[in-house]
Structure I
Amino acid sequence: MSQIDELERRITAALDRIGQGLDGLSPGGGVDAGEVEALKKELEDEKLASAQLAERLKAVSQKQKQQSEADERQADAVRKLDAELQSLRKANQQLRENNKALREANEAGVAEPHLINKSMLAELEGLRAARSADRAETSAVMADLDRLITGAASSTTTQEEDA
């Protein structure tokens, strides 16, 4: 950022010198050719500096866009993880209720096959939900790693450009 400020200061100073040079021109044509050439050279230098600033601004904008895309992917992964965890909690609650009903039926001495089937289905659903939650958590971690890698790569690129 300090380089950008320095380049802006240089451009402003060059434009001021050009303005002073134009003010110093006499209507009779008493123009010093060396001074005009020096002003043209300064103008070209400042145009080059301006082009460099534009390129840096473009690079910074691109990095910012990449960062915001990575942040959005991370937010999506967190939302998916939350949904999967809610599903897991629901499946576990259902499993607890079915196990309670099985225990009560067993204490009463009544064997009820449909309760066993419901319990097995609830356990399967719980396992599926746990697997899905693990997958969502892995995706969230991967999205975070991707964001960190993108940030590290862009900072390395910036350091190489500055060198």
Structure II
Amino acid sequence: MNNNDVLRRLRFALKQSDAEVQRLCRLAQVDLGDAELRSYLAKEGDADFVLCPDPVLAALLDGLVLHRRGPRDPSVPRPPEGRFDNNMILKKLRIALELKEPDMLALLELGGMKISASELGGLFRSETHKHYRPCGDQLLRNFLRGLTVKLRGVGAASVEP
């Protein structure tokens, strides 16, 4: 699942306009122009399609965290950022939306995937931990689908933006 898919699905699920996406990115010190955003939201076959870089999607997710939870306490050290992958996307969404384990499991089930609590916990562990589990594209896709069903109140069959 590429960053463009995540951006489109997240924007649709959270009912965000282009201006709101740009505002969230600005909260994380990333300026995103209208044409640039449209090129990231375009479908892969479109002429103006451009792959969304990791820093742009990370800025949107960080801006969402800042918008929903407020700025971090400056006295608390910031944990080092690892690779930007599906696990990091899921983690940032969990933080921004203040989701607990039962909420995450319910969203995954709404999206058509049932996993255990221990499997879910493995997604948020360090890559060096023996119980670490990489978040696959299908799991992230089902999570975003469940989020869309919950926030938009539409059936899972009609979720794709």
Structure III
Amino acid sequence: MNNKILCNTSPIIGLMSIGRLHLLRELFDEIILPEAVYRELCADSPAHQKEIEEINDNISKGYFKIYQVKNADAVKSMYGKLHFGELEVIVAAKELGLQFAIIDEKAARKMAAEFLIHTIGILGILLLAKKRELITCIKPDVDKLRANGYRISDELYDQILDKAGEK
């Protein structure tokens, strides 16, 4: 079974910040990045050269695939409601006939649901990795995400640790 998924920018940044980007390729056969997501990830920033190299390395090894949306007009018409990366993830999912995407932002997840696209976020990725025994516990990673400025409310923090059996 080919297990393909589209991914937005912030989950990749978050996973890189905790040294867990490898989980994506361990959980999915194909990770697709719309062009806007790739541009957001690789915007030329001297402070993020190591991260840009890691993204490009994953692309050159075939772990990540870049996808150019066909219906750029649909993306442009919805711009303002969400960012280009989020919109391209949703439009690409419809174009490719995929039902799943990795998106963290609440508004983007809501719009994806309206298009019948199921979403998982970075915390869901960590839970899935634990369930598949790729990691033994998620609390240290969730704590690192929070320390790195990833917005995770106390309520969500408690819920996710409870789901992981780590409360």
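Please treat every number below as a calculation from the coordinates, not as lab data. Since the model is a prediction, treat every value here as computed from it, not as a measurement. Cβ atoms are built from the backbone, for glycine too; each structure is taken alone.
What the table below lists for this structure:
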| read-out | value |
| --- | --- |
| Origin of the value 3.5, where distance in nm of label points 7 Å out along Cα→Cβ at positions 21 and 125 was derived from one of I, II, III | II |
| Entry that produces 10.6 once distance in nm of label points 7 Å out along Cα→Cβ at positions 45 and 109 is calculated, selected from I, II, III | I |
| Of the structures I, II, III, the one that -0.49, -1.43 was derived from, the read-out being log10 I(q)/I(0) by the Debye sum over Cα atoms at q = 0.17, 0.28 Å⁻¹, for residues 5-60 alone | III |
| At a computed 3.4 (distance in nm of label points 7 Å out along Cα→Cβ at positions 53 and 93), which of I, II, III | III |
